Structure P
Amino acid sequence: MDFQELERRFLEHVRDRIRRGEITERRLAHLAGISQPHVHNALRGKRAFSPAAADSILRVLRIDLRDFLRPDDEDLRH
């Protein structure tokens, strides 16, 4: 696995939570301290989240990057 795959899984997870109605883009942006247009554009692939913004989103959603690892990924859990 590489960083791009981890980032893809992260964005997919965030998009899915928004699609399921668990949180709105606006609420996520507000809680993470990011502008709503930036969140929207990043989720659409037009912009990228900075590492600090991604960390804020992880905290807001109470997830860890290890949550995106799959059993078939190389031994990255340690």
Structure Q
Amino acid sequence: MTFRVRGVSASIFANPAKTDDGRDMVFHKVRVQRSYRDGQEWKQTESLGRDDLPVATMLLQRAWEFILDTEAAKGKEDAAE
């Protein structure tokens, strides 16, 4: 899942893992990037400017809410089994 606003994006990745006792777990990671144009070519950077910071804050909030919702839905599925 990726959230994008004004050239800034927050991408969420699910990283599956196993606990020591063999249970399946998912750990979520978030990557923040800004896209920019260099001539005709689009590039990405992880460096953010002053005006990118409020956008990144909003996107990180959305990412956090998405992860919480995903984990809550997974918990409901596990409880139904």
Structure R
Amino acid sequence: MEKYNKLLSNIVKLVEKGLFNSKDIKNELENLLKFKMEIIANKLNFVSREEFEVQKKIIEKLQKQFIKSKIKKNKKKL
């Protein structure tokens, strides 16, 4: 929180001196938000859609194999 207060106070000082205009503020805030979103996304361990689809197919294949082996095991018991 202290970082944000310092950032905001620096922005206010630059605006007061006329060294910073609204476009600069917009760009700075967009960059800051993008950076924060990337940090959050990395913490959540997101995967690409392609990787998700590959993992989904692998799981479906393993489920089918498991069911088949379970059926075979039950047939042997009978």
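Where a number appears in this text, it was derived from the coordinates with a stated rule and is not lab data. On a predicted model such as this, the values are computed, not experimentally measured, just so you know. Cβ atoms are built from the backbone, for glycine too; each structure is taken alone.
General observations
- Comparison of P, Q, R - label where Kirkwood radius over Cα pairs in Å is highest: R
- Which of P, Q, R yields 5.7 [distance in nm of label points 7 Å out along Cα→Cβ at positions 6 and 70, calculated]: R
- Comparison of P, Q, R - label where distance in nm of label points 7 Å out along Cα→Cβ at positions 30 and 62 is highest: R
- Structure from which 4.1 was derived, distance in nm of label points 7 Å out along Cα→Cβ at positions 14 and 54, options P, Q, R: R
- Of the structures P, Q, R, the one that -30000 was derived from, the read-out being helix-only ellipticity at 222 nm (-39500 (n - 2.57) for each DSSP H run of 4 or more, over all residues; to 500): R
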